[in-house]
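Every read-out reported here was derived from the displayed coordinates using simple, explicitly stated rules and does not represent laboratory data. Note that the coordinates shown come from a computational prediction; the quantities given were computed from them, not determined experimentally. Cβ atoms are built from the backbone, for glycine too; each structure is taken alone.
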Structure 1
Amino acid sequence: MEDSRPLIVATNFRELGSTGVHTHFQQVARYVEQSGMRVTVVTPFSWARSLTYPVFAPRLVLAKVYPPASVVWYRYWHEVFLRNALRRELAATGDCVVYAQGPLEARAALRARTGPNQRVVLAVHFRVSQADEYAEPGRELKRGGRVFRAIRQVERDVLPRLDGIVYVTKWAREAVLSWLPEAVAVPSTVISNFVAQIDDTPVTEPLADLVSTGRLDDRKNHRFLLKVLRLAADAGHHLTLDIYGEGPLRRELEEQTRALGLTEQVRLRGVRSDIRRFLPGYKAYAHAAYAETSSLAIIEAMAAGLPILAGGIGPIAELVDDGSEARFWPLDDPEQAAEILIDMMDSEQDRSKAGAAARDRFHRDYDASVLGPRIRSFLFDIG
């Protein structure tokens, strides 16, 4: 008998977007809907939409004056609007599962639910704590500061009260439990991000040798890719690269591309909703992020049968194996990374072998048809 309870996805992001969080809950929602169950996505913009701009906009001014205040403003008002939207949705809903895409969303759901029959499950997309992400170099917070501590306190209060937790990697689970061991008592599971299969018919428009996708920010480390490409060119290998994504570093990356003489080799292609259909047309996927919880970009590249070049950080090392689907390059040594890149791109046989291994790994470990049943079962059967 089919479960009649709906799934309510709670997120502080807008319903549509291109982040990894969007891809995660969209893939989960798509699979659950295909199972004949109802899914509703609730965001802060689901309630009093006309007020969102005047209430949310001051954050942009605060970001220039005092960044920690911007973080507080964003978190406070997004939670208020989301809680009101959830209160309205859950008042009209009986038994259900709220799938919260962050600790604030989880707290809003716990406060809005009508009783324990409306279960709240958290997806962990953050590394260690959301406070740690805000405190990365160049970001808004000082590690150990007042706002940093307040964010961690929210997580310390919320996580032990949840009905379930979904970690997308074992690394993410260990990172959370390293500072919040109380969370071990909450029913949990480790289920990787997943995507549906990709049509492997490549598009006919000219594409580059390499492709990389991700927000143009410090964490994604696109500067490293450009340095590696320059060194490869100096060695006589003029490889081309398409980068998909937008972010605060776009202008800087454009300037670096010109300064390195790579304007004929690198294209910043912006945000595209149809990236998946382009992927099979590339020769390899290049990833340089030094901080991840998981990587949907790598999973999608594997679905397209692309060999992977990436740093062997903990979460990435769970997704792919060095020497099989991937080659790990040192993120602190562009010269050695350039040698690894040249070795892969010079051998069509090695690329083909790694690409086939990547596709096989995808079908075995990351296909929606494999992991969809697992996450649906956890969401609706815990307790």
Structure 2
Amino acid sequence: MAKVMAVNAGSSSLKYKMFEMPQEGVICSGIVDRIGHEDGIFKIKYNGESHQEVLPIKDHAQGVQLILDAIKKYQIVKDLSEIACVGHRIVQGGKYFSKSVLFDKDTEAKITKLIPLDPLHAPAHLVGFHAFKKALPQAIAIAVFDTAFHQTMAAEDYLYPIPYEMSEKYDCRRYGAHGTSHNYLAVKGQEDFLKGKTNTKIISCHIGSGASLCAILNGKCVATSMGLTPLGGVMMGTRSGDLDPSVMDYLCNCEHKSVDEMYDIFNKKSGLLGVSGVSNDTRDIEAAIKAGNKRAIIAGDLFARRVADFIGQYFVRLGGADLIIFSAGIGENSAFFREKILHEVEKALKLDIDYKLNEASSGKEALISTAKSAIKVAIIPTDEEVMIARDCYKALQGTL
């Protein structure tokens, strides 16, 4: 048995979960949030108990220390040396990584080189890595990449139709994101809903504030919606998703803004927030729709249509589908938006959905299609942390 820690360092947050492996039992979990603020938040859950503290949290290093201090304080482990491996979620692995790897100097150098493709997350990942390495020098460290699962795409799926020399010189291509989640959903979907079936075709919908879809053939990614960065693909909470490239030039000229300024608008002020004028949160959008807010109605319809467009595209790409999975914050928890999306595709894909079951099943695994449905449709809560923990255990066994 071994204790491992799955870590997800964001720009102002640090999520963590400790597992006992190989049983995959969760020992503790929590988050350090609002890093860099005077009213930072530290949360920890263990053994059915939970504790929260509001305090100034200067940086990620202090966040790591808060986690380790709490683990000792509540005697979650007898000694920190029991933590044998720390797995770090890394958003962007570029062309370099098709699987999880040991977090060594070469790995660090490549992640550093990729910062221009992920300026929001990559620096935080590196800070988190160094903070844990300093606090737990005896623990093996591994890097688990969101982009790794998508490295099985063929050139015609990941290349952009730009001058080929630019693609080669600048590594400008589709990388995707949420790969750890899509991988988990592919495994879980196969195990729970397609057991015994070979040649499986799965469309996974990781739909949260950030969202992406993936076409999965026999457990391997063949296409995914996010592109060079997490801005591409479907419309999201604050991100535009795919646009006609000329929109950038046109709006820069109209608004007298730089490319950087407009890029920031596409990332932080577009999507559901930009169209609705209400919020980037689908719970607020849903309430506004029910209150008759016209812009919220348009935003909800546009969001559902964009997701449905990719479901249809991936149905064609796979030559059919055995299972459509809804997951992540919206996909797992919003019966309202699942229904809106499914209404867009149910006729064309010959789906038969139990909408009462859809309404009753938010937040938990469930098959919401009926026996009459040509394709199974399921809700599966994602678990990226357990995938990180599994790779940690492989590293400890020398089989990573």
Structure 3
Amino acid sequence: MNFALSEDHELLRDSARSFLDKEIDLAPLLVPGATANEANYEANWSKMAELGWAGLVIPEESGGSGMTLIDLTMVVNEMGRTLAPSPMLGVLGGTWALLRGGSTEQKASLLSRVASGGLKLALAVADANGNADGPGSDAKASAGPTGHVINGPKSFVIDAAAANMLVVAAEINGARAWFLVDAKQDGVQIETLAWRDITRQVCTVHFRDAAAERLDADDAMIWPWVRDRILLVLAAESAAGLQQTLAGSVDYAKERVAFGKPIGAFQSIKHVLAGMFGASECANTAVLFAAWALSEDDPKASISTAIAKAYSTEAYVTATNQNIQIFGAIGFTWEMKNHLYFKRARANAEMFGSPARHRERVIEFLRQEAA
């Protein structure tokens, strides 16, 4: 078995890296009081859509690129490395829900528009406690004479403010179902949260008699499949962010002089950097294996994504904390990028289940295998 990336994968990665290094500017976020509103969301997304990134996971027959999840990981890695502010995560989540649960007519009318970048989706699945795996009881759907309507809130909706349409998980008749909702209608109010990770827009969405169109598939068919792919994206972002954090730490340890020599010459700093390197290698390996397993529909795909998410995000938090300590006082200032990586790491670790929660899921998978 060949574990190396193919030439095509490396080309895609290098192309994404070149584009993002040139186009992503985090300077507007490095001032006190900056918010996600200064993150150039729309401008960045327009350029990404021109490259076809909006349709990376959409089949070619629907206007997309039809790339594998390993291909997607090449792009997502670079977005995580640069903290590229854009609605990519929201669009991916909404697209996967539509691909998995939408009717033939829904897919035909929407996917080509998503692939072109003209329609931005977002996934509204979590409740007020951050749980995305529950029954979705905060928002309730009901059937009326002209179709379904939704009432109530959905919490921690990533990229809702940038979306034209939401894919919403809501309770109906005691079970969770999925719906398409026009985000611009009067019955939808979107509140952007004062989220610590200012490279990403996170919102609360309030529905009041919002017209909704139900997806065909049931929750058991949609959510586990979509969740695995979202966990992969968060893990890939985190593994790449960890790698960038390591690189920044090494560079600074070579430059910063204390007691007449670079601080990287001290054994205590060497130990920290060696630990970061080992964690980075493990995280990258876990992500690539999970991407392969999902692409191949391997029976261990779900356990692989749970492991990748738990390990990569927790290691990212540890590394960004250590990075700030290596930089010392200057690492705590708003003008440095260190805090942006730390906040992204903390947010990624908790989104769609904490590392502890996914370790519990791994144990549950292993118990089921042993039974």
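Here are a few things to note about the model shown:
- Structures 1, 2, 3 were compared on distance in nm of label points 7 Å out along Cα→Cβ at positions 47 and 327, and the highest value belongs to 1.
- Structures 1, 2, 3, by volume of the Cα convex hull per residue in Å³, for residues 23-102 alone: label with the highest value: 2
- For 13.5 (mean projected area of the Cα convex hull in nm², for residues 39-230 alone, calculated) the corresponding structure among 1, 2, 3: 2
- Origin of the derived value -14500 (helix-only ellipticity at 222 nm (-39500 (n - 2.57) for each DSSP H run of 4 or more, over all residues; to 500); candidates 1, 2, 3): 1
- Read-out log10 I(q)/I(0) by the Debye sum over Cα atoms at q = 0.10, 0.11, 0.17, 0.18 Å⁻¹, for residues 143-294 alone, computed value -0.45, -0.54, -1.06, -1.12, structure in 1, 2, 3: 2
- When mean count of other Cβ atoms within 10 Å over residues 175-182 is computed across structures 1, 2, 3, the figure 21.9 traces back to 3.
- Computed 0.9 for distance in nm of label points 7 Å out along Cα→Cβ at positions 87 and 111 - originating structure among 1, 2, 3: 1
- With respect to distance in nm of label points 7 Å out along Cα→Cβ at positions 151 and 271, the largest value across structures 1, 2, 3 is given by 3.
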